[in-house]
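Take a look at the structures below.
Quick note: the coordinates plus some simple rules give every number you see, no bench work behind them. These figures come from a predicted structure and were not determined experimentally. Cβ atoms are built from the backbone, for glycine too; each structure is taken alone.
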Structure I
């Protein structure tokens with residue numbers, strides 16, 4: 001019996017990938033604005049969220065340690081909303097490696113404002129897929145599934161569908177009113193409700209196909225032939241133009257522009273004139289606010 005026990009220990013120590021989770025999430029909580037609250041509360045909040053994001057098993061797949069998805073949550077606490085309830089902004093970032101290189105490509109760069117954050121010290125975060133526990137667990141799980149969906153979609157055509165569906169299932173469990181407008185269809189078109197609605201909308205299917213082609217057929221092949229990879233990525237913008245016509249002013253295209261802006265500029269600085277013209281035209285239509293930045297493609301990024 002002892003030999004079997006030792007064998008099991010050695011087996012699991014020798015194969016850490018069998019127990020590795022999916023996310024490698026760095027969490028930062030900044031509560032400096034609330035001088036009336038013990039700073040230790042926010043240190044504990046930071047640690048509790050870190051454990052929740054990194055230790056929870058989000059999929060049935062096995063991830064090696066080096067396959068875990070790099071992501072970060074920067075939480076800025078702005079206000080006290082009640083006893084053991086805070087309000088703050090959450091900056092969400094995630095990336096995945098580019099095949100054949102030492103570089104990574106961003107999957108999301110998004111700021112979620114005025115999030116309700118209930119937290120009681122020394123209590124773990126409890127999440128149940130089928131029912132609502134509290135706003136913090138729902139929000140964190142929502143973004144975990146969103147990140148997973150974007151990652152899986154970048155490796156296989158529509159591969160993130162079930163994770164986007166899980167994120168939408170969370171939206172559907174939110175009781176109304178919950179006090180956090182990020183879940184409401186009525187509040188605005190730039191919140192959690194609308195982001196997942198966009199990702200699952202039939203009108204946005206071409207965006208998800210374009211997302212796959214951009215990453216797997218474009219970026220991941222750049223180590224072999226950068227010009228061919230750039231041409232494939234340039235063709236993606238025809239789909240994005242079509243999506244923008246089908247679903248104008250969508251949140252998803254806005255988040256795409258925010259996330260990929262710098263990368264797109266760097267890719268096409270060395271592109272052909274027709275490629276540059278196409279990208280500048282399409283991205284200026286999608287994101288007029290950043291049109292002047294996309295025009296820097298023609299001037300070497302300056």
Structure II
């Protein structure tokens with residue numbers, strides 16, 4: 001025990017040898033309201049960062065406008081390692097194609113710091129619908145074009161909305177988009193039978209799936225997820241759909257590279273903790289470890305994947 005405490009202390013000293021930990025307080029700005037999965041995970045990370053760095057790491061919730069409120073705030077913050085944003089597909093990728101004008105530039109106004117977590121999208125259906133997988137859904141939809149599948153989304157321009165629109169276009173079926181103000185009301189409507197399907201993140205569907213309130217038609221990941229080993233991927237069913245909701249830290253542009261590197265090291269220590277990884281897995285997520293450069297490459301890959309889709313389908317949030 002003493003050896004472990006000594007090791008943690010030495011690690012903290014090493015991590016705080018530069019400006020990354022020179023702050024009395026570090027803010028992790030979350031573009032969502034308190035209480036959701038992203039907020040909860042961020043608070044776990046904030047607690048571990050406080051112990052690692054010695055700084056008072058707080059979670060600052062700034063919801064609104066598909067992450068624009070939080071992004072604009074962090075883009076204008078001092079690049080001194082005191083403020084970071086928990087970036088998402090919307091704030092760092094999708095908004096770039098959905099809005100003609102943004103009060104921030106997703107590519108120029110931030111420097112990627114570290115990936116945090118990702119959760120694959122799952123296509124979930126009302127448990128009384130007459131299909132048990134995505135292939136059966138597509139076959140029935142093609143047989144009944146006059147009755148389009150009603151697809152709920154947590155809002156226009158979100159990754160579930162775009163992934164669902166992409167899927168419908170890919171397989172050539174009509175899906176009626178029914179937008180809600182968030183995923184919770186969409187899932188409530190799904191369970192009541194008012195809509196047919198929802199592309200949801202596994203992290204927010206886990207409890208309802210386990211309780212048998214929803215059935216999973218497929219998972220939009222490159223391989224099966226350990227939490228749902230019997231659920232086939234969309235690709236296994238013949239549909240090349242891969243989509244996830246992911247989160248990672250970005251800092252204001254011009255934040256010193258030494259500051260970025262030290263925060264990256266601290267985050268990767270947290271993600272490497274087996275107990276932390278287990279909590280993520282139980283909640284339908286997985287860690288995204290790696291260097292700042294790897295996270296930057298990941299974001300760029302997501303832009304190359306989704307921005308052409310947004311433009312081809314003529315999706316807009318304006």
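For which of I, II does distance in nm of label points 7 Å out along Cα→Cβ at positions 34 and 250, calculated from the coordinates, equal 3.6? The read-out comes from structure I. With P(r) over Cα pairs in 5 Å bins from 0, in percent, for residues 154-209 alone derived from the coordinates and found to be 4, 20, 30, 26, 16, 5, 0, which of I, II does the value describe? Computing P(r) over Cα pairs in 5 Å bins from 0, in percent, for residues 154-209 alone on every structure in I, II gives 4, 20, 30, 26, 16, 5, 0 only for II. Computing percent of Cα pairs over 16 Å apart, for residues 98-185 alone across structures I, II gives 61 for structure I.
Taking relative contact order in percent (Cα under 8 Å, 6 or more apart) as the measure, the highest value among I, II is held by II. For the structures shown (I, II), Rg/Rh (Cα atoms, Kirkwood Rh), for residues 162-241 alone is largest in I.
A value of 2.6 for distance in nm of label points 7 Å out along Cα→Cβ at positions 26 and 218, calculated from one of I, II, originates in structure I.
Matching task: -12500 is the computed value of helix-only ellipticity at 222 nm (-39500 (n - 2.57) for each DSSP H run of 4 or more, over all residues; to 500). Pick the structure from I, II. Before the final figure, lay out each step's value.
Values: I: -14500; II: -12500.
The correct label is II.
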